[in-house]
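*Asks:* Below you'll find a set of structures to go through.
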Structure P
Amino acid sequence: MKDPIFIPIQINKLEIKNRIYMPAMHLGMADNFHITDQLVDFYAERAKGGAGMITVGYATIDELSGNPQVIGAHDDKFLPGLTRLADAINKNGARSAVQLNHSGRYNHSFFLNGKQPVAPSAIASRLTRETPKELNKEEIKEIINRFAQAAERVQKAGFTAVEVLSGTGYLISEFLSPLTNKREDEYGGSLENRMRFGLEIMTSIRKKVGPDFPLIVRMNGNDFMPGGQGRLELITYAKALSTLGSVNALCINVGWHEARVPQIVTSVPRGVFGYLSRGIKEQVAIPVIASHRINDPKTAREMIGNGMCDMVAMGRSLIADPYLPEKIQSGRENEMIHCIACAQGCFDNLFKLKAVECLCNPRAGREKETKITRTDKPKKVMVIGGGAAGMSAALAACERGHQVTLYEKSDRLGGQLHLAAAPPGRSEFSVLANDLSKQVSLSSIRTIFNTEVNENILGQEKPDEVILATGAEPITPPIPGLELPHVVQAWDVLQDRVSTGKNVVVIGGGAVGVETAMFLAEKGTLSGEDVKFLLINHAEDPETLRDLATRGTKNIILIEMMDQIGKDIGKSTKWCMFQEMERSKIDRRIGTKALAITKTGVKAESGDTVEEIPADTVVIAAGSKPLNSLTQLLKIKNIPFRTTGDADHVAQAIDAIHNGFSAGKSI
């Protein structure tokens, strides 16, 4: 039976070799709207990896529609760069498209040299805190025309299709939504009127590019905005697009940037939003592409095979592993690297105005500079520590052609990735641990488990060079009472090595403290399987089930002496974790210092007040410090070495993997 993923599909008259669609994503790699070598190298690699179709962007249609870090399509001066990018994708075996968009009120005057963003109505954006200028009819007609001109420019550049973004809270969806469209003319009011702007854009594009050029619309299946547009209105819009005659496929995404339903983080179940593409597919006669958290072939195969969609959008999946399609087709699914939806290198970087990177793939966005060449002087390299940094270092050194031995003191590889996977909704981190472990097992790296390296082992191995990736250890703060029996370390809690009582105080509000509090808050709640059983059998009403799924059996107080909780958590993930802590009734107290631990609780100081917080269990989550006890021994024995990951300095997992890769590559 043929794999559904690799059955060709046609959009308009364009045949696509498989059902894997790489959607447009903000990459932050353009330079003042111009295509860069970085962009070309990035997309060429994904085309070589076997994706059926790759959409780049978004791209601008006029001067107010984007910022200088996105691709420019609003002027002919961008044609040479666009042509070069189209060629890089087409010549490497994929079909190519550009997504056109106008960001509307989501743009910021900072990026527009002080000019005011525009929107259907003058309603302030919660993202930018700015009020846009309301467009008049002449300006609306001009924007419609500029979409068509940009589409024609994309066609001239050699792209094989064009996509229009009609969701996510950008301009077209601002016209669609009653939240942001308060107009009283033919572009506002009824749904028919609010759809007019989007439909006129598609008609205008079709007139400009001719009948055969594929036009795809990326739209919301649900905007997840209270008072906005839910499934039913958006299905009506999808049907209108389908019957218009101009649109050849629909790519279904979810949510606005302001929405409070998580869309991209690791807690979002794989393929969970497929019900939205299914609902639209059942109502339209053109291909439908499903999006969001489709990061493995099993999910993709089931969604296509079960009629949920015609294609799957795999965006960050192809950032993490550009050769994912080729691996699936050649029967090497077990060799792929999954995107774990951590958002550390992709979305978090964009908030810092940095180009996209990837925790799982240290080469992403740096394809040329991270290329590894085989050494003509192989060395005997010893990597000590099998966590994220150690595995990354060992793999890079092995690819360089060195003889690599990896020592791990426990019985498995992965280190703190397994700790990170313990809290609810974070299990994907263990998937990464397993993926990297598999890469190690497929290589020529010799792996030694359950062995702590000492002077004797160094003498036996006689390495030419050593990479120290021995990780970190928990910090034990100088608090009186630490020796009491009800005091435990967060790492032990996350590994289920200790039991905890009903009333728990967690000391330390960094990432580990937050994750530990969430891990404990899950105790006693209903699982997803439990909820489904009770729901479909009408055992309890939905609100009761929601309460039982979020309210555990423990009372948890998280205290932090600084003025901020979760300071070391990425922006994309933090708001989701805070929302979850709110639902779980975790009591968070900032500016609160633990003075002493007593037999019955924690004596804590907050401002001028000192109180004892009752606790059956006290969890220490005061952070971690580098564990690099072999440094002095290596110096004495005069063995060249380099330190990487947390053993060098404690940071995020993305830093460990990237620094490990650099350490291994540099030998």
Structure Q
Amino acid sequence: MLALVSVVGVSTVQAESLDAALLPKIQAATFEVVQAKTANDPTVYEKPLPLDLLPYQERTDKYHSIGTAFAIGHGQYVTAGHVLLVGANSLWGPPELRDSAGHVYPIAKVEKFSLRQDFVVFTLAQQPAGDAALEIDRTPALNQAVYAVGNALGTGVVIRDGLYTSDTPEEQDGAWKWMRFSAAASPGNSGGPLLDKDGKVIGVVLMKSANENLNYALPISGVLDAPDNTAVIDRRVPYQFDLFDTTNSDTFKARFALPMSLGDFFARYEKLQGDYVDGQLKILLAKEPDKVFPNGSGSNRLLHSTVRMSSTPALIDRGSTGIWSPASGQGRQFPLANNGFASMHLAGANILFLLRKPDDVAAAQLYGDPQKLMDMLLKTGFIHRTIGTEQIRATSLGKPLLDASHTDRWQRRWQVFAWPVSFANAEVMVLALPVPEGYVGIMRILPASEQHDFQINLEAMTDFFDVAYRGSLAQWQDYLKNSALLPAAFTDIKLGIDIGHRFSYTSPRVSFSFTPELQQIATDSQLTLGFGFLSDHGKVAWDVGDVQVSDHADGHAIVNVQRDVAPSGDLEDDFKTRWNKIVQQKHPFDGVSRVDDDVTKITAVAGTPAANPTVIWTAFYSLEGSQPQADMKAKLDLLMKNLQVTEH
């Protein structure tokens, strides 16, 4: 439907039986529906666009051609409802009509509208010269010759012939019958007239059959008999949330008075549509709440596992077995300057990303400049414009159209941005979560007209977002300065980072500290806080269940303090075996060192567990190479000396 060329007049394609004398009248009464191209596109590309590779009309036309409309008299015009709705929240100009001479006419008032029958009747701010209109035939006969008139593929208005073959009930309730016809119709034909041999309108061309060479039109009587001065919305619109395998099928239903200006009509329609999708999402999330993560037995495996220690983000998804588990998808990593990188992972139709900021970019500078965030993400090449045989990468989208915030169920504070992709009438929506390395988040490319729907879905998905917080100690110091962006969990977590002297971690669950006598504490030492979804005495908390400090990014000298929880009865024996070993302090939780892949490791239970414990913390230390038991035990004792467990 989004063709990019102008009308060049009317031609006939295998329509010899249509009286040539009718062509001037048909031409005068048939129009392209167009939208003005973006005058000041903020997109910057890696090189000048090779526009000379485009066809002449496409590169010189100031408008996008999106469909067809026609005049029915008394200053009224008809097109498909879905053609007009392309203009809702569009990045292009409002829908207008263009005649064969290139004159453009703004729409004045919307007078009739039906979402389900897919038509709209409207007036123009200025009448075309001559005020031509097509005659009407309300009672066409089956098997007669018909002619589909429209801006096929955006290449100009053409007339193509065929037969009116049959009628078929509309899908929802059989409230009327669609006309089926064999005349060719292509994207761009939507909203155009279906004519009989006398050039009279018998229907409005709307859609193609998915499985055969038949096309569909609404009988023109459906337009004429619809209530005057009324917008009718009554269509079943299935609704789905990305992480669920169920769909809610409800009816989007409303009615409001017309006429309205085009701007007021769009505002009213978008408000009603927004209210509808808000309600649908609420209904879907409320279905079977006892089975939706973190509730139900399908969540137990995750809630009783050790937390993920990966800074690669994942979405908690429900598999076909009903078990909820994190899934990060497959991805690639792209280098940035000064030790930065961006990695992207496809998760269904969404993109999960991790942006490690360059060393010369301060956290506050990144968090306060969304354009800098997008410019870095664009280095992955995820947006490009195809012109001829070339693909030209976008390097900047300018400032965002949307700059908002969202706090998820777990009190994590997200930044919400949307950028225009003007050439496609689309947007890139990004929900970005500040972390010590830079950002993690969810991204989606979406039609501009569907911004609200996608935004509420992405915001709902943040409740199912899983990631560990990782970074160098220098990055952590920089990150912690941005208190307004920290998750609420940091209210109860205190990090003491004194480079070269002391590291400490304190929370309501556990606390410990160490000095360089145990392990070096340098700016490039790595700290990972394993935030996860913890089973906590019958409730679920998003909190730290694992703290790991390594001497440097790839170091094998590692301090680790980890939380384990008693498994629920429905979990596999592996969970119970591990838990029993911890409770009974059996190997490897017995303070005896072991060598694994040329790394010596030692683990012990922290503190004195209560009788029949539900939570136990363990302490771990490792060093590269084969190390004596006495040396490893001495290191472990240094860690245990200042380790205190405060939950049981």
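Values quoted throughout were computed directly from the atomic coordinates according to the rules given, and no laboratory measurement underlies them. None of these values were measured; they are calculated from a predicted model. Cβ atoms are built from the backbone, for glycine too; each structure is taken alone.
*Asks:* So if we calculate Kirkwood radius over Cα pairs in Å for every structure here (P, Q), which label has the highest result? Walk me through the numbers on the way to the answer.
*Replies:* Working: P: 26.9; Q: 28.7.
For this comparison of Kirkwood radius over Cα pairs in Å, the top structure is Q.
*Asks:* Next up: Work out which structure the value 0.85 belongs to, where FRET efficiency 1/(1 + (r/R0)^6) of positions 206 and 270 (r between Cβ atoms, R0 = 30 Å, to 0.05) was derived from one of P, Q. Don't skip to the end; give the middle numbers.
*Replies:* Numbers: P: 0.25; Q: 0.85.
Derived from the structure labelled Q.
*Asks:* Figure out for me which of the structures P, Q the number 1.03 belongs to, where Cα Rg over 2.2 N^0.38 Å, for residues 158-309 alone was derived from the coordinates. Present the calculation step by step, with values, prior to reporting the outcome.
*Replies:* Working: P: 1.03; Q: 1.51.
Of the structures listed, the value fits P.
*Asks:* One of P, Q was used to compute helix-only ellipticity at 222 nm (-39500 (n - 2.57) for each DSSP H run of 4 or more, over all residues; to 500), and the answer was -4500. Which one was it?
*Replies:* Checking each candidate, the match is Q.
*Asks:* Another question about this same structure. A value of 15.2 was computed for mean count of other Cβ atoms within 10 Å over residues 254-261; which of P, Q is the source structure? Walk me through the numbers before you get to the answer.
*Replies:* Working: P: 18.1; Q: 15.2.
Only one of P, Q returns 15.2 for mean count of other Cβ atoms within 10 Å over residues 254-261, namely Q.
*Asks:* Tell me which of P, Q gives 17.2 when you compute mean count of other Cβ atoms within 10 Å over residues 342-349. Before the final figure, lay out the partial values.
*Replies:* On the way: P: 23.9; Q: 17.2.
Among P, Q, the structure yielding 17.2 for mean count of other Cβ atoms within 10 Å over residues 342-349 is Q.
*Asks:* A value of 5.4 was computed for distance in nm of label points 7 Å out along Cα→Cβ at positions 110 and 446; which of P, Q is the source structure? Before the final figure, lay out each step's value.
*Replies:* Details: P: 5.4; Q: 2.0.
Source structure: P.
*Asks:* One of P, Q was used to calculate FRET efficiency 1/(1 + (r/R0)^6) of positions 542 and 598 (r between Cβ atoms, R0 = 35 Å, to 0.05), giving 0.45; which?
*Replies:* On the way: P: 0.25; Q: 0.45.
Of the structures listed, the value fits Q.
*Asks:* Work out which structure the value 15.8 belongs to, where mean count of other Cβ atoms within 10 Å over residues 350-357 was derived from one of P, Q. Spell out each step's value before the answer.
*Replies:* Values: P: 15.8; Q: 24.1.
The structure behind it is P.
*Asks:* Taking FRET efficiency 1/(1 + (r/R0)^6) of positions 214 and 566 (r between Cβ atoms, R0 = 41 Å, to 0.05) as the quantity of interest, name the structure among P, Q where it is greatest.
*Replies:* Numbers: P: 0.40; Q: 0.05.
Biggest value here belongs to P.
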